[in-house]
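Next up: some structures, all given as structure tokens.
Where a number appears in this text, it was derived from the coordinates with a stated rule and is not lab data. In this text, all values refer to a predicted model and were calculated from it rather than measured experimentally. Cβ atoms are built from the backbone, for glycine too; each structure is taken alone.
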Structure 1
């Protein structure tokens, strides 16, 4: 299926870009070294890295780290409780900010098979792909702001493409890179070889 080929290609290309691969390796090392979320300094280390490398614009990293310590993170993580994202994104006392994107990333890095990632590019590309391939009932960008809707949409996409070889993180990488190709290649260009590979697959989708 061309869409499956496209997303798989984009995921592999993401992992082949040095700056993205190194950034992910840094976070992965921190998660491996500090898998639990009960020690304040360990949680803060992970919050700082994810916030910095993903540019999630949390200005009170100590405040959000302290908040994570209060939400029973590890137990809910093991239960696969997607309500954990809501517990992190709100109720932190850092103004009225909704830390949705950060919350999905923090949960995903601890269990990438259970918590898909939300970000501004994935929000834009998913409705576009659905309008073209109809892998889900119609939805809007605003609908994806509800995490259960995002989870069910991503699951529908994986089922439609028969992409059991990709976990949520790998699919996010593919969606994100393809969205960069669609929306941002003029002012933030991808390597030319990757652009050509994506274009070649896109040509089979017409």
Structure 2
């Protein structure tokens, strides 16, 4: 897994998937001229290829890996990409923008087959409706610290779930990994559940 994300690791454990976590440590600056979906897919691909290169170099004891999996999640509000906030003030601004409105969350997944060198990339889009938040509620949420390292400054699977009125799409995709789509992707790429 080309990720150090505890949430994605939890999803893999939930599905009973064996994995080794190898954080990709890439520059996540998006290229200009790409759509949000293209940016998300490219970042997931860059993460995977970074780990594939480590495998090729025999780093991290990864020479026996069959697949390399990576994902990226992007929050889009009124055409702007909300990445991981750099500080509390940036998180406060993001939450203020999201309050009372709708935004899109795109999660892209990439799986690379080490043996045949084939890559499969898929992405899922979900629409999230945020509750209207008072300034005091925003400060309360900021005090939790959950905004740190979270695209859009919130975590659906934790107290951030209190901020969400509804989701049109995959809740697990908003949390970082669309479980149904991951299941289908793995099955399509030869992983056998229950075998």
Structure from which 61 was derived, percent of Cα pairs over 14 Å apart, for residues 116-179 alone, options 1, 2: 2
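Given -10000 as the derived value for helix-only ellipticity at 222 nm (-39500 (n - 2.57) for each DSSP H run of 4 or more, over all residues; to 500), which of the supplied structures 1, 2 does it correspond to?
Numbers: 1: -20000; 2: -10000.
Corresponding structure: 2.
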Per FRET efficiency 1/(1 + (r/R0)^6) of positions 100 and 132 (r between Cβ atoms, R0 = 25 Å, to 0.05), the highest-valued of structures 1, 2: 2
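Once distance in nm of label points 7 Å out along Cα→Cβ at positions 92 and 108 is calculated for all of 1, 2, which comes out largest?
Values: 1: 1.6; 2: 3.3.
For this comparison of distance in nm of label points 7 Å out along Cα→Cβ at positions 92 and 108, the top structure is 2.
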Structure responsible for 28, with relative contact order in percent (Cα under 8 Å, 6 or more apart) calculated and labels 1, 2 on offer: 1
